[in-house]
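Structures follow.
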Structure 1
């Protein structure tokens with residue numbers, strides 16, 4: 001569901017925002033652009049992706065449609081992730097950029113991302129574990145280098161704190177989503193105990209998303225250590 005109205009407009013929920021970034025791989029969805037939407041500077045704590053309405057939020061906006069409810073216009077299906085330049089361009093020239101064209105951009109971009117990710121289906125637990133460990137190591141390396149339990153925690157403005165937040169959004173959360181997709185796709189290899197571990201990991205990821213993208217900044221559930229032994 002969308003968040004409540006703010007200043008007369010309905011904003012996308014934190015889950016929808018994250019889904020847009022995840023499905024886009026952090027890149028502008030326009031096929032002629034594909035600009036990466038996070039800063040490449042370790043000291044910079046920002047992204048410049050913009051969630052553009054395909055059908056305008058207001059009835060008289062670009063590609064407006066008075067038949068749609070306000071909340072529907074803030075849902076995932078009516079939003080696309082773009083860089084600021086492409087967002088401005090599609091809204092300045094709605095006749096050149098109609099609804100169907102932008103929907104095609106979004107669908108084709110997501111298809112390319114999924115093809116690039118190439119979630120494999122494994123035939124043996126051994127092969128599945130080899131793949132899983134490789135993905136887990138990516139996050140562990142970042143965690144060991146920048147996690148907020150390191151000495152820099154005494155200084156919230158430290159450069160490491162900025163890097164940790166950036167890498168959480170651009171790498172750790174997307175990596176965890178990829179791991180969860182892999183486990184769901186290879187569920188036939190998991191035993192009953194491992195299925196419970198996967199659900200614990202799913203809740204950990206959900207809490208992580210809410211803490212770093214949503215409004216609730218409370219402490220998230222911890223990463224289930226049993227994930228490190230899954231598929232043994």
Structure 2
């Protein structure tokens with residue numbers, strides 16, 4: 001029987017939705033969904049600060065990591081004592097199909113993975129039929145310093161499906177820092193609820209500072225690939241239509 005440690009919050013949820021909760025023996029502190037299921041699963045640190053000693057003590061047969069979420073040196077260290085290190089790296093919404101199959105097939109849950117694929121494809125086809133107003137948006141993920149996302153990210157490609165083009169258009173960094181809130185040419189500022197916990201007072205402050213419309217957006221629905229992305233498609237369709 002596999003012993004799984006997942007170091008990727010959204011994939012931890014996917015593991016559970018594939019019927020593998022009983023095989024999950026470790027998670028990060030940011031792996032919070034499904035909440036009741038995960039309460040009894042030991043934590044092994046954060047996504048960027050994994051406690052390798054705790055992981056070793058759990059004797060996993062598989063550890064799931066992600067190129068963006070986890071450090072390369074962490075994955076390399078894990079590979080020295082874990083038989084199977086599963087690397088994930090979705091970059092676009094349709095990559096969810098390969099992700100479902102990658103995790104499902106690794107643990108004998110191919111049928112469950114295909115069920116998720118069918119659900120995702122149904123939702124994706126529905127949004128393809130809809131027209132969304134085109135907007136240029138500044139999507140903020142952090143404060144002090146301000147940080148955003150480049151167009152070469154899952155988040156940007158997800159938003160693009162719903163008419164929201166992220167700025168800046170070109171940047172060397174995938175998650176660039178901003179020296180100031182330059183909103184020239186921007187129609188809307190979006191404040192993600194994670195990883196930074198932006199709330200309504202932040203929205204009011206930034207609106208006063210920039211004069212631009214500001215909206216809070218559910219970061220999990222926007223940035224979490226995996227099974228939550230199925231609901232994320234529906235959420236973002238409604239979000240875009242409500243602006």
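So the values come out like this:
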| item | result |
| --- | --- |
| Structure responsible for -15000, with helix-only ellipticity at 222 nm (-39500 (n - 2.57) for each DSSP H run of 4 or more, over all residues; to 500) calculated and labels 1, 2 on offer | 1 |
| Read-out semi-axes √(5λ) of the Cα gyration tensor in Å, for residues 122-209 alone, computed value 30, 13, 10, structure in 1, 2 | 1 |
| Which entry (1, 2) yields the derived value 57, 47, 33 for Cα extents along the principal axes in Å | 1 |
| FRET efficiency 1/(1 + (r/R0)^6) of positions 26 and 130 (r between Cβ atoms, R0 = 25 Å, to 0.05) - highest-scoring structure of 1, 2 | 1 |
| Parent structure of the calculated result 21, given that relative contact order in percent (Cα under 8 Å, 6 or more apart) is the read-out and 1, 2 the choices | 1 |
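Quick note: the coordinates plus some simple rules give every number you see, no bench work behind them. Since the structure is predicted, the reported quantities are computational estimates derived from the model, not experimental observations. Cβ atoms are built from the backbone, for glycine too; each structure is taken alone.
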